[in-house]
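Peer 1: Right after this note come the structures.
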Structure I
Amino acid sequence: MDLKKHIRSIPDYPKKGILFRDITTLIKDAKAFKFANDKIIELARKMNFDKVAAIESRGFVFASAVSYQLEKPFILLRKKNKLPAEVHSVDFELEYGKATIEVHKDSIEKGERILIIDDLIATGGTAEAAAKIIEISGGSVAGFIFVINLFDLPGNNLLKKKGYKTESLVEFPGH
């Protein structure tokens, strides 16, 4: 199945000059959504990890299927002030602004290997912050799985240069 046919492109969103790759059209098609999840689970099975983490919010859609199917605990990496207990926080730059990512302090035990899943890798700011927060929490990053890699933006190469394993289902240009 060609997943690219199920991903909508929206120009100038969320700001002028950004070509947004929208996975809502993929997830509303039951067969495409199942295919994407099956492929992510297939990639995850090849990685050695203890828990799966997802980046808010679209990463939750795919990581929950991996958590369920592979019977691994699921960790939420959320935006600032969305988690009720004590958190670790990391501030980072986005392509179109600044943000903070948080995780509960009790989500990760020292030495646990965490697989991080998100819908898309672009400039790498969010993914790099996710890796940093896993490491601050005492864990290590087992790898990343993305539905989409925007291959002409620096994110995927940034992660690889830092020694992280990355996988993606489809590639698009970022512009």
Structure II
Amino acid sequence: MKRKYADRPNWTRILEKGYKQTYLNEPDFRGHLTLLTLKQVKEDLSVQYNAHVVRIVENGSEWMMHFPDEGLYAVVTTFNPQGEVVQWYFDIIKEKGLTEEGIPYIEDLYLDLVLLPNGEVFVLDEDELKEAWESGTITQADFDTAHATAAQLIERIRAGTLSIVKESKRYWDLIKSL
């Protein structure tokens, strides 16, 4: 499993960054909220989902990450330099925690979801999840949990009940004001 840190300490694509974090205790979200500002990057990065090409890394883009206390997922909301959401990236996880310095991290369970602003949802890396299960890197329970978590998230996304998505702009404004 891959461990991912909110401050992305070893990401060589980033030449200059800013980082903020806070803890929120709101009715619709309780957990850590972080903001990684990509002030200067070595090179842009775009990803393709079917016919959609999405630039997720460029000078001035920002990655806001939610680490909910409940649930086996974390969400990266990617904003372009104009402050528009370009995608929500859901990592399905085995666990989350904090480093000794208090930086949130996740133990990635391979399976991911992407939600685009137009409402399209993409399931990613099912092959990696299956390979991890077949090789014994993860258990049958991990495999089943990853699929169940993804299915629950897709249901909540389609129902419009996921506050992390509905309130992205408010959360972004909140953490930027710190």
Structure III
Amino acid sequence: MARVKYLTKDDLAEADKPLLDRDINLFRALAHNPKAARAFSHLGRHIRFGSDLDGRLRELAILQVGYLARSPYEFSHHIKIGGDFGVSDDDITAMIAETNGEESALEPLARLILRAAREMTLDGGTSSRTFDDLKQHFAEDMIIELFLAIAFYNGVVRMLASLEIDVEPEYQQYLDRFPLPTD
């Protein structure tokens, strides 16, 4: 159960009601601070819809963050969102294998993106080797986009955990298909 009340549009001033146009538990919690919720949503929309970074690669990086953080909310939501950007069930299975240090059928660039996400999530930043490898594939603006997405979602998973945001019932199916590790 969440540590803050989930607000509804009826709880909000008229000007703040659009904050809940996407009626999900995270936004219903963030609506306690409309100014912060707007800033959060603005950056999230840029990452998802304004970035020139390939959507499938971005979503794989976000899934990697959610998986490593063992964030049921983030992981389940981005399994669904990832599908909208071309992430397949095989991609998710391969991401889990990569996380476990196993070989996968992912293309080298996707494996590199996952490595960058793992390093940023577990080590706080990427190694020189990973950064140099990224520079072989991306201009600096796209490296910034990738790092911004990974860093933002590292923050999101911490917010979700700290507020104990509940997974909505319609997203449970994704966790049933791809359970998070329990250890």
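Peer 1: Have a look at I, II, III and say which one yields 15.3, 43 for Rg and Dmax of the Cα atoms in Å, as calculated.
Peer 2: Of the options listed, only I reproduces it.
Peer 1: If helix-only ellipticity at 222 nm (-39500 (n - 2.57) for each DSSP H run of 4 or more, over all residues; to 500) is computed to be -19000, which of I, II, III is the source?
Peer 2: Source structure for this number: III.
Read-outs throughout are calculated quantities, based only on the coordinates presented, and are distinct from any laboratory measurement. Fair warning: this is a prediction, and the values are worked out from it, not measured in the lab.
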